[in-house]
Structure 1
Amino acid sequence: MDELPFCYANLQDFEHRIIYYESSRGCPFSCSYCLSSVDKKLRFRSLPLVYRELQFFIDAKVPQVKFVDRTFNCRHEHAMGIWNYIKEHDNGITNFHFEISADLLREDELELISDMRPGLIQLEIGVQSTNGATIREIHRTMRLEDVYRAVNRVKAGKNIHQHLDLIAGLPFEDYERFQQSFDDIYALHPQQLQLGFLKVLKGSYMYEHASEYGLIYRTKPPYEVLASKWVSYDEMLEIRLVEEMLELHYNSGQFLTYLAVLEQRYASAFQMFLDMGHFYRSHGYLDCSHNRVRRTEIVLEFAESVDAGHRAAYEEALIFDLYKIEKSKSRPIWARDLALEKKKTSAYLRAHGLEKKYCHLEKFNWLDARGTLRQKEQPMWLLFDYEVRDPLTNEAAFTEISEAEMEGDTTWNRSEN
């Protein structure tokens, strides 16, 4: 591996691009859908060489370096060496992405990464399925209880973006069992849940057993499965509809408070996204693109169709979701007219030396400062600060302000969320 040339000497050729970097090649595991399982060799670039090359990226302050190592943490000393180095040489800007096996994370690794700057690293974890029979059939080595433990430990640290993967179309997982896998992983609430589809790659074990599994798949790239012995074509289309809704509303990070309220109406997150997809289809909303405000109006329509009695809660959740991302210049058609309280909000901003273009004030009757919904005796105001953002989600910081403070009856005490 040390004989491979370093191809990034001139970073001008890669400006505004993600840097892909390889510190190891091969994989110790034998997942049947992966070509890395065919090559049994596992090779590593020596750590001193890796350190020099990583320092080049750090000095250049590139935004992101994405390691393409198939299982980055398969060798403990290698992973610890690299994680220690990037922690000690953090430039405050560069983010490093790693694909790992969560169940291999050791205590010292968890302690090390929990002490990193928020946003320094992000982890991609391939769960693929929570069905034991499926995991065994695809020759995957994974202890699911250890995956849950590690994911929850990392989540508790609130400093690392987690990206969990599922694969639809795997052997021994029918439509109903895949729904369970989806619900199991969604319940962990990672920052991203990637719902992918099985690819039948030539030379893989899956390719050799395609007839046995009844796999019908595209014969051209990306070779995705369309149906199998366990999942029909129509069912696969339903899963694809769920995937589209998941990307638009969850992985985008734009509707998380709204979804948290809607989830209380459903026993299954999969069914929630499926119902949403059917609503989009029946109303012709899949046939064109929508801006963010229009999509906010659409999802309120959907919420009313399944939970009409709580419209006010959904409205506030959507307004919160809208302004926590950006100072929106337009509002949904059902939103309260800000002109009604313009004198009050302008006076408050002037009194506290705040610039209108960098913040937004909004009144809520249901939402508290943690984004939790419950009806209140007195309204509450949230001040969104767009100059202070969460390094993982890029959401604006927000501060709770009472009605009395807005009226100027008490001393303002700012405590950012």
Structure 2
Amino acid sequence: MPAAPLPEPSRFRLSLLYAVVFVEIGIAMPFMPVWLAALGLDASVIGLLLALPIATRIVATAPLMSLIDRGVGARALLLAGSLALAATYALMPAGAGIGWPALAVLVLLNAAAGAPLVPSIDYLTLAAVRRRRQLDYARIRMSGSVAFLAANLAGGALLTALGESLAVPVLLTGLALIASGVAFTSRSVAAIAPEHAGGPRPKLAMRLVLCIAAAAAIQASHAAIYAFGSIHWTAHGFSTATVGALWGVGVVAEIVLFALAARLPAAWRTPFRYLALGGGAALVRALGMYGLGDSLPTLVGLQALHGLSFGATQLGAMAALSAFAPDGARGRAQGTLSAANATAAAGATLLSGFAYRTGGPLAFLLMAPLALAGLGLTAAARARDARQTLACGTDTTEAEGPPRHDTDRQP
């Protein structure tokens, strides 16, 4: 008996999935360190607990996402991850009461549970875009950025009112449960199972590998700003309110790009041009932070470049995955991108830490070579694609990635 056809993918449901997961991230990222400090833990222990999730994402994301290629539904992975996330958040106060080693185990399990969440939603969204041409990846993904900004703005006041010592894990538990509920009721976002599930694993084309490496290098060039931007700005006399507003400028610029990306000419919505825009903006941002990182008007412009340095790079990476990842390896490709991003970001963060300690704004300058590497890798991917086009006798570079049109063209 043939399986019942899947319902048409729902833009609202996909947007809601991004929103509930990114609200959770928007609370956890800035306020988990505050909760750990409220426990009275030593700074070195806090550093270890904050480093564990990064290491876990590097190791766990690609294998977990590869399960999709073996027949595990991305929605099922999202549901299981959200439930496990809720369980580990709920147990953290008890774990802290036992001692920091028990808390470390919960943090590690929590990170493994959370590792496939955003990649799974990206996978589902790209699958939906390929099935339904009216959908627009950028506008769907925009809901995550809006939710993240809202969580940042409202989270501080909410946690102050509730009390940080218990409110952080309780709130995150509730948000994870909400995310699992949304995943459970979102059958309309389920992707068609890969044709080659359980069969031989297709290789990732070199042009896709190069695009993944380019995106990882460009995203890693943000490491110094993420880690030391606020410290650098407050050291130059900017108030915490001004610093918060500067970060807000970056997120708003990202939202604007996602909202307007579909209006760009079709020729600009290719993986290589998105990545080139992102790499160029990241290079300007790194150089600007080094030379003019204490000038407020300049900083507003540099933070506005986040819309391109992060947003265009994200769109370029998703366009490359959609256009170049073979069926039967899309989950692995999505996981490989996430693991590459985490690995590059971890290395760049360590580098920027040593550089900022010894040379202050030199840390920002050292991010410029990463942006340049991203541009070089993008050029190499474009050249590889051109050779593929000549070999196949077809033009694949005009395929649009996430924005609107079907990009399910195989290498």
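Values in this text are rule-based calculations from the coordinates and carry no lab data. The shown structure was predicted, so the numbers you read here are calculated from the model rather than taken from an experiment. Cβ atoms are built from the backbone, for glycine too; each structure is taken alone.
Work out which structure the value 0.30 belongs to, where FRET efficiency 1/(1 + (r/R0)^6) of positions 236 and 332 (r between Cβ atoms, R0 = 30 Å, to 0.05) was derived from one of 1, 2.
Structure 1 accounts for this read-out.
So P(r) over Cα pairs in 5 Å bins from 0, in percent, for residues 180-315 alone, computed for just one structure, reads 2, 9, 17, 19, 17, 14, 9, 6, 4, 2, 1, 0; which one of 1, 2 is that? It must be structure 1, since only it matches.
The value -11000 for helix-only ellipticity at 222 nm (-39500 (n - 2.57) for each DSSP H run of 4 or more, over all residues; to 500) was derived from one model only; which of 1, 2 is it? Checking each candidate, the match is 1. Could you tell me which structure in 1, 2 was used to calculate relative contact order in percent (Cα under 8 Å, 6 or more apart) as 10? Structure 1 accounts for this read-out. A value of 20.8, 70 for Rg and Dmax of the Cα atoms in Å, calculated from one of 1, 2, originates in structure 2. Using semi-axes √(5λ) of the Cα gyration tensor in Å, for residues 140-259 alone as the calculated read-out, with 34, 25, 14 as its value, let me know the right label among 1, 2. Computed on structure 2.
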